[in-house]
Every structure is written in C-alpha cells, then in structure tokens.
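What follows is calculated from the coordinates using simple rules that are stated; it is not laboratory data. All figures in this text were calculated on a predicted structure; none of them were measured in a lab. Cβ atoms are built from the backbone, for glycine too; each structure is taken alone.
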Structure 1
Amino acid sequence: MARRRNRGRNVDGILLLDKPIGLTSNRALQQVKRLFNANKAGHTGSLDPLATGMLPICLGEATKVSGFLLEADKRYRAVCRLGVRTDSADADGEVIETRPVPQLTRERVIEVLEGFLGAQMQTPPMHSAIKQQGVPLYKLAHQGIEVARKAREVTIHGIELLRLDGDELTIDVRCSKGTYIRTLAEDIGEALGCGAHISALRRTGVGGLEMASVVDFETLEALAAQGAEALDALLVPAGDALPEWPAVRLSEDASFYLRQGQPVFVPQLKDRGWVRLYRGDEEFLGLGTVLDDGRVAPKRLLLPSS
C-alpha cells in the first residue's frame with residue numbers, strides 16, 4: 001500500500017496565537033495550520049472557548065517540544081463575578097444560585113486569596129475535557145449527568161488582586177499545569193461567603209513565553225496575503241520555547257555524535273537535568289539531559305533543517 005504523502009509545506013517554529021473568545025483550541029489550531037499551509041501542527045494545551053489569550057501552536061519539528069510546554073506553568077488574568085454560581089462555573093453556564101455579596105475590603109480579599117497559595121487538591125469541574133471511560137466530562141455534563149471526579153494536586157505559585165469593584169474582582173494567577181481557574185474562582189467565592197463564577201478569562205503566559213509576541217487572527221490574515229515569508233517571520237524558534245532551561249553549546253564533533261544518539265562529554269558543564277542543546281551559537285539541536293558523569297544524553301532531537 002502506498003504511503004500517504006505529506007500535505008503542506010515544511011515550516012518549523014512556534015506561533016504564539018492570541019486565541020479569540022468563542023473559538024475552540026482545536027479550531028484555532030486548524031485555522032493556523034491552513035494559513036501557514038503547514039504539514040504538521042499541534043497546540044500545547046486547550047483553552048476553553050470562553051477564554052482568550054496565549055495559545056502556543058507548534059509547527060513542524062517544533063511539535064517535539066509541545067509536550068514540555070503542556071507541562072509548563074501557566075499564567076492567567078481572571079474576572080470573577082461574585083454572588084452568582086453557574087453550573088459550568090463560567091459565564092456560559094446556567095445560574096444555579098445567587099447570594100448577596102458582603103461588604104468587602106481589599107485587605108479581606110487579599111487575605112482570602114493568600115490562603116490559596118501553594119500546593120492543594122483540586123477537583124476538576126464537570127465541564128472539562130477530562131475523560132471518564134473514554135467520554136469527555138463536558139459531554140456528560142451536557143446530558144445532565146454528574147459523576148465522581150478524582151481530585152488532583154495543583155500548585156498556585158502566585159495570586160494577586162488587580163481590581164475590586166462591587167461584585168467583581170480581577171486576579172492575576174500563576175499556577176501549575178492542570179489548574180482549573182473556574183474551580184479556583186468558585187472556591188474563592190465560597191471562602192468569601194457568596195459564591196462566584198468566571199466572567200472573563202485570559203491566559204497571559206505559558207512557561208517563560210511572553211505576551212509581547214502574541215499575534216491575533218486579523219494580523220495573520222493580513223500577513224498571509226503577503227506570502228509565507230511574512231508569516232514565518234512571526235514564528236518563535238523552538239529553542240526559545242523553554243528559556244528557563246540552560247543552553248549547552250556543543251562543538252561540531254560533539255553535535256555529530258549526539259545526532260547519532262550518543263551521549264557526549266561537555267567540559268566544565270555544571271548544569272544537571274534537562275537542557276537545550278545547540279550546535280555552536282545558533283543551530284538548535286533539541287533537548288537532552290545531563291547524566292551523573294557529566295555527559296549530555298539526547299532525548300528529543302529535531303531533524304536538521306534542509
């Protein structure tokens with residue numbers, strides 16, 4: 001049987017998409033793939049249709065780092081509507097309870113928010129993509145079915161009150177992967193004695209990637225009319241996806257043997273754990289780990305650019 005030929009062009013890099021409200025992450029991925037005419041693409045963790053903001057989309061060989069971005073910490077700006085609970089914990093759901101909002105001071109809200117710092121167990125909401133016996137929970141929720149969910153450990157690294165205005169508070173959250181901000185908002189509402197849901201949510205960071213490089217669809221469409229070169233200029237190199245990881249520069253000989261799958265010795269290397277690997281000062285080879293004996297072992301290598 002003939003092997004299916006790849007469709008589209010070979011293009012490598014990461015687009016930091018500013019996902020608009022109302023669009024699923026998969027639909028956004030497909031639109032980006034079409035605009036770039038890319039033969040391979042993947043995103044790095046879904047954003048709810050209600051949410052906007054940073055959705056890193058990996059193209060070509062950059063898909064080899066997508067799993068590491070999926071595991072990375074995230075950052076969000078969330079607007080919480082106090083006094084109203086919905087069945088989905090966001091503005092798309094049906095109201096299931098209303099309560100009066102007490103007189104709140106910034107000091108009281110900050111005190112409550114600080115109580116959520118650190119590691120904690122969080123139960124995923126029914127309106128989530130987690131699967132139970134192969135069925136996403138949100139599909140069960142749409143049928144009015146609620147099932148028991150296993151709590152998972154998440155970590156809130158930072159939470160800051162940006163604005164308190166009547167029955168709305170805006171917060172900045174830095175958290176581990178797998179954290180549901182909708183659930184956090186509900187828990188904050190309960191701690192304040194009035195309940196809450198998310199009325200707006202924007203992801204502002206993934207790992208060390210910055211919002212300054214995000215691009216919206218309007219800009220993409222305009223550049224697509226100018227040609228592939230204009231689009232490709234927007235891409236973040238795969239080697240820049242994990243800026244917090246140490247960069248190890250290899251000689252020509254070491255790069256050659258590493259690409260054969262062999263660990264290589266790097267003189268005076270003090271780093272341990274995961275590292276980014278480069279041939280000289282420019283070419284990103286991929287990701288590796290530093291062994292106890294000081295050698296660097298390849299783990300996720302990119303194919304050489306043609």
Structure 2
Amino acid sequence: MQNAVTMTSSHARDPISLPEIFTMAEALGTGLTADQVRQRVRSGRWTALGSGTYSRTFPAAHDLDPVTRHRQLHVKLAIARALKVSGSVIAFGSAAMLHKIPLITGPPTQVELLVPHGAWTGTRTGTRHRAGDLAPTEIWQLRAPVTSWLRTWLDIARTHNFADAICSGDAALRSKLFTVEELDSALPGANIRGGLRVHRASRQLSMLRESALESLSWVKFVDWDIKLPTCQFQVSDGRGRFVARVDFCWESEMVIGEADGRIKYTSKDSLYHEKLREDRLRELGFEVIRWGWNDAQGTATMLKNKITTALARTQYTSQARAI
C-alpha cells in the first residue's frame with residue numbers, strides 16, 4: 001500500500017503555480033510535501049541545484065550542443081543561487097548568459113552575484129559575491145533579479161577581456177538590446193576603475209558585424225594595428241550592378257575578408273554558387289581571404305600574416321601601376 005501511495009505522489013502532476021526553478025519553501029507553498037520533492041529528485045524528474053533549490057526541467061545530454069547546454073546549466077545555477085541570497089542580483093558574465101549575450105570566453109566558471117554593501121563577499125560553493133551599487137533602472141526583475149542589458153555590458157567591458165567586450169557589445173547593438181545613444185549616456189568616467197577599458201571598447205562597437213566570429217576578427221585587426229576594413233561592404237561591377245556583400249573589405253587595397261564561422265553549406269548547389277560568387281569577385285580584381293574559428297583564435301599568426309601580406313602586396317601593386 002505504501003508503494004502505491006509513493007508511486008501516485010511521485011507521478012502526480014506538478015503544481016501549475018510552481019516556477020521552473022524554485023526553492024523548497026516555494027514548493028511547500030504549493031501544497032507539496034518535502035518528501036514529495038525528494039521523491040521527484042530521486043526519480044530524476046526534478047534536478048537539485050543545491051542548497052534547497054530545484055529545477056523542474058533539465059535538457060538531456062543529446063538534446064543540445066555542449067555550449068548551449070553549458071550556458072543553460074549556468075543560467076539555472078545563477079537563478080537558484082540568487083533566490084537563496086537575499087538582496088543579490090545576477091551580474092557580470094552570469095547576467096550575460098541569462099540575456100543570451102555571447103562571450104568569446106564562454107560561460108563563467110562561477111556564478112557571479114552583486115550583493116549590497118555590508119553583505120558577505122567572497123567565493124563559496126561555486127558562487128562569487130561582489131558588493132556593488134545599482135540604480136533601480138539597472139535591475140530587471142525576471143525569475144531572479146538581474147542587471148539590465150546595458151549595465152551587464154558595462155560590467156563585461158570593465159572586467160572581461162577586449163574580445164568579450166566587443167563580441168557581447170556588437171551582439172547587443174545588433175539585437176537592439178540598447179542603442180548607441182543609451183550607451184553614450186551611461187559611459188562611466190575614465191577615472192573610474194575599468195573606465196578606460198569601457199571607453200576603448202565602446203569606440204569599436206558596431207551593429208554591422210553579423211556574427212561572433214566577425215566581432216572576434218575585428219578584435220584581431222585592432223590588436224594587430226593594421227588598417228581597419230569596412231564592414232558589410234557591397235561590391236558592384238563596372239556598371240553599378242550588385243555583385244556581393246562581403247564581411248570585410250580593404251577597398252583601396254582591393255582585399256576582401258570573409259569570416260566563415262556562420263556559413264553552412266547544405267548542398268552542392270550552395271558550394272557551387274559560393275564558388276561562382278568568389279570567382280566573380282576575383283574577376284573584378286579583389287583578393288579574397290577566408291578564415292574560420294580555428295584561424296582566428298589564439299595568436300592567429302597565420303591569419304595575421306595572410307592579411308598583412310595581401311595588404312602589402314596589393315598596395316605595392318597599386319603604387320607600381322601609378323608610376
């Protein structure tokens with residue numbers, strides 16, 4: 001008889017009012033018992049996120065790619081930790097994950113929370129607690145409090161590397177999460193800690209770059225101190241007819257750069273049409289350079305040499321023709 005009761009309670013429907021991520025107190029508030037909560041966890045129906053917090057849904061390993069799965073796990077953990085720490089706000093890289101703002105470095109290794117001054121700060125159980133001031137407009141009330149899109153980017157630009165700042169900022173502008181005008185009005189003073197990093201990154205943001213690889217490529221161009229290209233350049237033939245729109249173009253040097261991280265050829269026809277497009281660009285006198293994620297990550301010495309050599313060669317050719 002006891003087994004029948006246990007089976008009935010463990011397979012009963014979840015209360016409609018129970019959020020996806022919740023605390024034991026919230027579960028008890030819907031009428032469930034602590035034993036029913038533990039039964040659901042033991043059966044694998046729910047997942048314990050630690051310290052009396054749970055999730056009703058959790059993707060199987062085969063449902064998502066590793067990067068997406070890692071991000072979703074981090075988001076669940078961040079919400080769970082924020083629910084347990086009074087007055088805390090999900091911030092920095094954890095807030096970026098919640099807002100689906102991409103970071104080149106990926107999800108943080110620890111959940112990152114902002115807590116009021118006077119609260120405990122430090123790191124424990126995989127969560128970093130930092131004290132900070134937030135204006136009411138910088139806190140969004142989602143399942144748990146989280147910093148706004150704009151405040152999240154400002155914190156990323158202050159504390160993360162340049163690549164993360166450009167990748168996340170480009171994506172935010174492209175998705176209209178905030179505007180250039182809103183960003184300009186929120187820029188901190190250069191004398192504030194990390195202020196110079198924020199100003200440097202803000203000057204390089206653009207909504208024209210259409211992928212994280214394009215953003216990372218731009219970071220490399222800046223780091224290499226080479227002439228910056230035009231983004232999303234439209235190539236026309238001698239009669240003014242449209243030929244192609246390319247990721248990057250050094251116009252005077254007649255060099256085109258294509259970041260292929262977002263391109264997926266699904267058929268032989270796709271490959272054929274892409275070849276025709278590139279042949280047409282070369283017929284017009286352009287040198288075309290392609291690269292992917294592996295080429296752009298790390299020091300990217302081979303990519304740097306390929307681009308600088310092409311720019312130097314075409315510049316020399318142009319000067320020779322002028323003579």
- Task: Using semi-axes √(5λ) of the Cα gyration tensor in Å, for residues 91-242 alone as the calculated read-out, with 33, 15, 15 as its value, let me know the right label among 1, 2.
- Result: 2
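If relative contact order in percent (Cα under 8 Å, 6 or more apart) is calculated from each of 1, 2, which structure is the one that comes out at 9?
Details: 1: 20; 2: 9.
It traces back to 2.
Between 1, 2, which one scores greatest on distance in nm of label points 7 Å out along Cα→Cβ at positions 99 and 283?
Between 1, 2, the highest calculated value is found for 1.
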- With distance in nm of label points 7 Å out along Cα→Cβ at positions 19 and 179 derived as 1.7, matching label from 1, 2: 1
- Task: Could you tell me which structure in 1, 2 was used to calculate helix-only ellipticity at 222 nm (-39500 (n - 2.57) for each DSSP H run of 4 or more, over all residues; to 500) as -13500?
- Result: 2
- Rank structures 1, 2 by mean projected area of the Cα convex hull in nm² and report only the one at the top, that is, the highest. 2
- Query: Just checking, which of 1, 2 has the largest value of mean count of other Cβ atoms within 10 Å over residues 83-90?
  - Reply: 1
- Query: If you work out distance in nm of label points 7 Å out along Cα→Cβ at positions 51 and 211 for 1, 2, which one comes out largest?
  - Reply: 2
